[in-house]
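Given below, in the form of structure tokens, are the structures.
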Structure I
Amino acid sequence: MENQENAETILLVEDTEDNRFMMRRLLEMTGYRVVEATNGEEAVRFAETERPDVILMDLSLPVIDGLAATRAIRKLDGFGKVPIVAVSAHDTSDFQADALAAGCDSYITKPIDFSQLELLIARLLGK
């Protein structure tokens, strides 16, 4: 966690505290700065204020679901190219198609294979 000021920021949108804690720890150990949102409304607000480099968006969220939050974030100024990764326990092609249609760049399923997630984030950041 050296030099968190210059670290890329990941907006982690996850309503389950245990999942959020685990992912935050792993992402921080990899060197990322992590901002957490627990629902879709917070996700949109934090996207605008924190300007993350990557967004990990759970699709099943309270207040506003992940698809609606993704569509709202895509409408924000400067968010056309920010990578958004859909995170879901549903591993069906229709869920994936809905996520991509809403503006997600990629789709991963729970339980998350962290080494796969790490590679995906690095690729999305052009590393």
Structure II
Amino acid sequence: MDVNIYASWMAFLLGSVTGAGLGLFFHKSDWLGGYNSWRRRLMRLGHISFFGLGLLNLGFGLTAQHFGISSGLTLASSLLLIGLFTMPTVCYLAAYRTGFRHLFFIPAGSVVIALALVAWRLVQL
């Protein structure tokens, strides 16, 4: 589960870098089609998903350490990592081409299943 903690800090870094990049142009009201445009909303969602899913991965890793859980969470760990890497990817791809929005089931589904597995494992303690 340490990999989730490492990945979370990488996600925080990527979120900061992408946020800084977006921040260079946010003052332009017509940038990427305006504040409420699909492209701009998806890019903001991709940026913030680095932090949100990074926090989930960090919380997962620290929870496993706190409770001394060293088994039974491998699938949950992998699914959270999949969610962490695919959510911003799908967001940026969907900002580029709207058809990619059909891939959101991958990050969303992996995170939901991972959280259910973690909850189930914690109930068994």
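Bear in mind these aren't lab numbers, they're just calculated from the coordinates by the rules spelled out. Quantities reported herein were computed from a predicted structural model and do not represent experimental measurements. Cβ atoms are built from the backbone, for glycine too; each structure is taken alone.
Mean projected area of the Cα convex hull in nm² was computed and gave 7.0; which structure, I, II, did it come from?
On the way: I: 7.0; II: 7.7.
Computed on structure I.
Can you say which of I, II returns -13000 when helix-only ellipticity at 222 nm (-39500 (n - 2.57) for each DSSP H run of 4 or more, over all residues; to 500) is computed? Walk me through the numbers before you get to the answer.
Details: I: -13000; II: -26500.
Only one of I, II returns -13000 for helix-only ellipticity at 222 nm (-39500 (n - 2.57) for each DSSP H run of 4 or more, over all residues; to 500), namely I.
Assign the value 16.0, calculated as mean count of other Cβ atoms within 10 Å over residues 78-85, to the correct structure from I, II. Display every interim value, and only then the final one.
Working: I: 16.0; II: 21.2.
The read-out was computed on structure I.
Of structures I, II, which gives 1.3 when distance in nm of label points 7 Å out along Cα→Cβ at positions 22 and 54 is computed from the coordinates?
On the way: I: 1.8; II: 1.3.
Attributed to the structure labelled II.
Tell me which structure, out of I, II, gives 30 once relative contact order in percent (Cα under 8 Å, 6 or more apart) is calculated. Present the calculation step by step, with values, prior to reporting the outcome.
Values: I: 21; II: 30.
It was calculated from structure II.
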